[in-house]
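Engineer: Down below are the structures I want you to see.
Nothing in this text is a laboratory measurement; each read-out follows from the coordinates by a stated rule. All of these numbers come straight from a predicted model, not from anything done at the bench. Cβ atoms are built from the backbone, for glycine too; each structure is taken alone.
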Structure I
Amino acid sequence: EGNEKYKVKAFDEAIAFYDEAIALDPTNMTYITNKSAVFFARKEWDLCISICEEGLKVGKENYAPFEDRAKALTRMGKCYHKKKELGKAIEMYKASQLEAFQKDTERLLKNLELEKRKKDVAEYQDPEKAEEAKQRGNDAFRAQNWPDAIKNYEEAVKRAPTNPAIRNNLAAVLCKVMDFNGAKMHVDKALELDEKYVKAYARKGDIHVLMKENHKALEAYRAGLAIEANNKACMEGATKVTQLINAGAANMSEEEKQERAAHGMADPEIQAILQDPIIRQVLQDFQENPNAAQQAMKDVSVSTKIEKLIAAGVLQ
């Protein structure tokens with residue numbers, strides 16, 4: 001009868017029936033958790049939690065089914081979530097899953113853990129503290145204390161994750177400890193945050209040079225120069241990498257040339273260029289019909305791709 005009253009939202013009457021059932025059989029936790037559902041529907045979160053705790057106590061003392069105990073814990077988790085006590089909600093969902101694994105509870109848990117991570121990240125942000133950490137990172141960088149510089153720049157990133165300059169600084173120090181992939185990740189993020197941040201293009205070019213990816217370095221420097229034509233770092237970088245491309249092969253042993261070509265061939269972009277039917281024809285024309293190849297090179301898209309193959313060491 002209590003359940004029928006609950007369905008029609010006659011909550012006071014439902015509680016009366018549940019209390020009667022509890023009095024008749026105080027060892028059955030189901031009546032207690034049914035009563036807690038009324039307070040959940042009323043959005044009386046604290047009272048719902050208290051009644052669920054009472055039900056769990058009765059359930060444990062009387063060996064209630066694990067599923068019933070899990071249900072009470074999940075309801076407590078939902079209450080804590082409504083109260084915005086995410087840590088406690090996660091704790092309850094995990095406890096529920098230990099009693100009896102339920103797919104619905106697992107979904108609630110995963111979603112809430114993601115929500116909490118986002119909330120924690122947002123609450124941790126503080127531009128002033130980010131600037132303080134950045135300055136400590138700068139001091140450590142000047143002192144060539146790379147571990148401290150990394151630690152402080154990473155702290156600054158957490159405090160201001162949308163600040164591209166901090167990520168660019170972190171990329172610089174990661175290069176010092178030869179973590180080129182980590183450096184590239186942060187410089188790419190900096191450019192994602194500000195696509196016109198020329199310093200990041202210069203840094204990206206430098207990283208690709210260190211990774212022996214001259215074709216990508218040249219592309220990065222040129223991207224920076226397209227935004228700021230007189231940028232010194234990008235101009236010098238582009239000049240230097242062009243010299244490396246032009247003179248590099250002449251100064252390399254056959255083994256070094258093969259190693260460089262293999263490295264270039266591993267790049268998905270280079271692979272895609274080599275699979276381009278137009279480029280394949282141009283490469284064939286260089287061998288069999290040079291005039292046709294030279295004519296094709298007047299097309300900017302073709303010449304750009306051929307330049308990348310040369311810069312990558314795939315084409316001599």
Structure II
Amino acid sequence: MYKKTFTTPFSIYKKEALLRRLPASHPQRERIGQDLRIAYAGNQGERSLEFHLNFTRDDYLIFHDLRLPWINGYHFQIDLLLVSPFCIFILEVKHIAGKLYFDDTAQQLIRTNEDKEEVFPYPITQIHRHQHQLQDFLNRHAVPAIPIIPLVVSSKSSSLLQASSNAAHIFDSVVHSASLPFKINSLKNRFRTQILSQHQLDELSSLLLKNHTPLMTNELARYHLQEKQLIKGILCIRCTTPSMRREWGYWKCGRCGFQSIHAHIQSLIDYLLLIDHEITNKRFRDFTLLNSRSVTSKLLNVLPLKHHGTYKNRTYLLDFEKLSQLLDHDE
């Protein structure tokens with residue numbers, strides 16, 4: 001049972017918005033595009049496990065992309081968490097192609113692909129650190145002691161997993177995604193004592209969801225950009241240029257002729273992802289180059305957004321889910 005379903009991380013949405021709003025000639029576009037491709041691959045790898053998890057024998061509580069508080073303001077992030085009354089599995093997913101050599105001595109992962117070597121952080125160290133952090137989190141919230149089993153999952157079916165002969169034990173905790181459900185079923189058989197009742201499972205689920213803290217990165221700061229460098233205006237969904245002009249009740253692109261009712265919604269989403277979760281009439285006009293205060297007020301007031309302040313000084317709280325749903329229903 002999915003308690004936190006597979007979703008697209010905000011970091012991906014933010015990078016997509018940044019590429020929409022950066023001029024084609026900007027020197028940072030290449031780096032942002034590369035980072036976005038890496039993020040796409042990682043998310044694709046995690047989502048690919050949804051199929052394989054159907055083959056587990058038991059009905060686990062499944063949480064995707066869970067980020068929990070640790071100590072001193074630090075957080076830790078778990079790709080996938082599977083909870084049962086008997087034990088908990090934490091999964092670290094790696095979507096990396098090529099030959100993957102697990103160097104247990106140097107504590108590093110070496111990828112060889114097309115005769116090129118590349119070193120990655122050692123995933124076994126990562127997953128054991130997450131195991132320790134999760135155990136600490138559960139202890140602090142008085143959750144009964146329950147076995148936590150760490151697994152590293154290679155979601156790239158073509159990857160070749162290797163280790164030195166004296167480090168074959170690492171494959172006790174490293175597995176290809178196709179073998180994951182059978183590995184889980186096998187390990188689960190070692191734990192036959194029920195630790196958590198149904199009530200305790202429900203409480204743990206609520207605890208995890210309540211403490212989940214999404215990572216909200218500042219993409220402008222990450223890439224050393226300023227708001228003034230962003231393209232302003234209402235972007236056309238079809239040709240991506242800031243050529244949308246307001247007609248009677250809809251938007252029309254002056255370049256390709258595309259018509260849209262909700263084109264301004266994408267601008268609100270971009271503003272939310274890149275600048276701030278609150279917006280005023282003036283700030284929206286500045287960002288979209290709209291001239292009319294009254295038209296802007298009408299566009300904002302019909303949206304299902306919370307707000308505060310007087311009518312002329314109203315501040316709107318931008319809600320990603322609500323705005324995205326409106327955009328999905330555009331013509």
Structure III
Amino acid sequence: MSGLALVAECNKRVGSGHAVEMSNLLLRLSSIECRAYLTRGTPQAILRSFRARPDVIRDLSVHSLKAVAADARARGFKAAALNALSITPAMVKALKSGGLKVAALSVNRAPGADLSVRLGAENMILSARFAALASRARSHRGPVKTLMILMGGTDSSGSTAHLVRALAGLTPSMRKIVVVGPNFARPAELTRTLTAAHDRSFVVARDPADLPGLMARADAAITLGSDTSLELACAGTPTLLMEEAPHERRQARLLARKGCGLFLGSKREASAKRLLSALRRLDDPARRARMARAGRAFIDGRGAERLAARLKRLAS
């Protein structure tokens with residue numbers, strides 16, 4: 001029988017993006033038998049989003065992955081897809097110990113994998129909602145009236161609180177939607193910062209039910225060069241791009257070069273003066289319209305379909 005084990009890393013260190021991607025991917029793999037395995041620390045809301053509740057494994061250690069491989073082979077599966085921030089040869093070897101073919105989905109190449117995919121613009125695993133948004137007309141009028149602040153599902157560096165401090169009291173007519181994901185690492189710091197700001201233009205959206213729709217309605221957004229930046233590009237929302245890690249810096253710079261947004265740099269570099277200057281540039285609706293077109297030309301939202309086809313062939 002053909003079948004596929006989907007293994008993903010999810011915790012407050014790396015965020016929830018890998019697990020969400022696997023949930024999106026499962027919807028394109030309905031024609032084959034699949035089972036998901038997520039690491040300890042995955043929020044209950046994400047576990048419930050899967051069509052069948054995933055197995056929770058301790059971590060991505062060799063011991064844990066060998067146990068996944070044994071379980072997958074006992075089910076008659078022929079392949080496993082591993083989605084993690086960094087995949088080592090030892091991790092690939094552990095999954096192969098059960099006789100499985102292995103697909104490695106990461107920001108780095110994985111030696112030894114039967115299929116090694118560097119996730120990016122062409123094969124980003126977005127929900128079907130984004131593909132639908134990409135085909136919908138998008139218009140930008142007037143200055144920026146609604147700004148999203150969403151620094152990924154974790155924000156381990158505290159960039160969200162930094163942005164609130166930097167923008168507090170400076171743009172009172174601009175509604176600022178602060179998105180807090182399910183694995184947000186510093187909620188107490190953000191609450192203290194918002195209280196001290198005394199600025200009612202900030203509105204907190206905690207794990208919103210329709211994040212794609214929220215993105216599509218925003219005039220602009222501030223985000224990291226992570227999965228979220230690709231989602232915003234697909235939604236046609238211009239971005240101010242920041243980074244917390246080397247791979248985020250690479251992606252943020254790439255999106256800026258493609259014309260999807262403006263690169264701000266790290267939290268230290270994103271001063272109030274620099275933020276205001278960038279927001280003034282985005283007040284030009286013609287500029288935002290060009291960025292929206294560039295984003296949609298770069299990200300069509302159909303990467304999950306393309307990747308699912310490759311995984312089906314691997315698992316057959």
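Engineer: Identify the structure, out of I, II, III, from whose coordinates relative contact order in percent (Cα under 8 Å, 6 or more apart) was calculated to give 16. Don't skip to the end; give the middle numbers.
Structural biologist: On the way: I: 8; II: 16; III: 19.
Of the options listed, only II reproduces it.
Engineer: Among the shown structures I, II, III, from which was the value -0.28, -0.36, -0.90, -1.02 of log10 I(q)/I(0) by the Debye sum over Cα atoms at q = 0.07, 0.08, 0.13, 0.14 Å⁻¹ calculated? Spell out each step's value before the answer.
Structural biologist: On the way: I: -0.56, -0.64, -0.95, -1.03; II: -0.39, -0.50, -1.06, -1.14; III: -0.28, -0.36, -0.90, -1.02.
The structure behind it is III.
Engineer: Of the structures I, II, III, report the one carrying the highest value of distance in nm of label points 7 Å out along Cα→Cβ at positions 31 and 151. Let's see the in-between values first.
Structural biologist: Details: I: 6.1; II: 3.8; III: 4.3.
Evaluating distance in nm of label points 7 Å out along Cα→Cβ at positions 31 and 151 on every structure, the highest lands on I.
Engineer: As an exercise: semi-axes √(5λ) of the Cα gyration tensor in Å, for residues 231-286 alone, calculated from one structure in I, II, III, equals 20, 12, 9. Which structure is it? Can you show the working numbers first?
Structural biologist: Details: I: 24, 17, 12; II: 20, 12, 9; III: 17, 16, 8.
This value belongs to structure II.
Engineer: Identify which of structures I, II, III gives the largest calculated value of distance in nm of label points 7 Å out along Cα→Cβ at positions 119 and 207.
Structural biologist: Numbers: I: 3.3; II: 3.9; III: 1.9.
Sorting by distance in nm of label points 7 Å out along Cα→Cβ at positions 119 and 207 in descending order puts II first.
Engineer: Can you rank I, II, III by mean count of other Cβ atoms within 10 Å over residues 111-118 and just name the one with the largest value? Kindly include the intermediate steps, with their values, before the conclusion.
Structural biologist: Working: I: 13.4; II: 10.6; III: 17.1.
Largest calculated value belongs to III.
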